[in-house]
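Enquirer: Below you'll find the structures, each written out as structure tokens.
Values in this text are rule-based calculations from the coordinates and carry no lab data. Here the structure is a predicted model, which is why all the values come from computation and not from measurement. Cβ atoms are built from the backbone, for glycine too; each structure is taken alone.
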Structure I
Amino acid sequence: MWIAKLKLTIIEKNIDALSKLLDDVPVFDVRDDFKDIQEAMYLLREASILLHTLKDETAVSMMQIKSNLSFLQSVQKKPLNKLDITS
């Protein structure tokens, strides 16, 4: 059941659900089906790749936002000082 939930979470890219599932990883032992253990390992690897990809995308977005803010601040008209008597 945990493996099915993990599959769905990865497909949906649902980070909140993924976090909850990773908090409750079942303990596999040698009596479990080897196929289930391999599948869980593969899915955990995919979850790791997903998290790293989303982290990288977020970093790129943040850099773009920072760049946009910097540009907007540089082209914004500076307010006149009301006490400026020379103008």
Structure II
Amino acid sequence: MKPKLYQALLMVVLAATSLLCWTVYAQEKKPSKAVWEYNIATSPSDNSYQLSQLGAQGWELVSVRREEEMLGNSRMVTFHYYMKRAKP
């Protein structure tokens, strides 16, 4: 009877040790927090070519703000592009 009890106790200890080791290993492999840099590009028109160039440099478009201003009888439209990318 005692050998089966010791064998069961050994299995429980091995399972607990394996679980503890796995937990410690998983915590060490967590990715670090991303650090971002930001950019604001301003254009008097909807400039997709400029956005394509910035996208090729790794910038991700987050938001666009369209601003209208009346200058006499004409309307001036300006676009503000808010971008971010991970810092190297």
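Enquirer: Of structures I, II, which gives 9.7 when mean projected area of the Cα convex hull in nm² is computed from the coordinates?
Expert: Details: I: 9.1; II: 9.7.
Computed on structure II.
Enquirer: If you work out relative contact order in percent (Cα under 8 Å, 6 or more apart) for I, II, which one comes out largest?
Expert: Details: I: 29; II: 33.
Going through I, II one by one, relative contact order in percent (Cα under 8 Å, 6 or more apart) is largest in II.
Enquirer: Follow-up question, since we're still on this one. Which structure, out of I, II, was distance in nm of label points 7 Å out along Cα→Cβ at positions 12 and 76 calculated from, if the result is 4.0?
Expert: I
Enquirer: Identify the structure, out of I, II, from whose coordinates helix-only ellipticity at 222 nm (-39500 (n - 2.57) for each DSSP H run of 4 or more, over all residues; to 500) was calculated to give -24500.
Expert: Details: I: -24500; II: -14000.
It was calculated from structure I.
Enquirer: Quick check: 14.6 is what I get for mean count of other Cβ atoms within 10 Å over residues 4-11, calculated from one of I, II. Which structure matches? Walk me through the intermediate numbers first.
Expert: Details: I: 14.6; II: 9.5.
The correct label is I.
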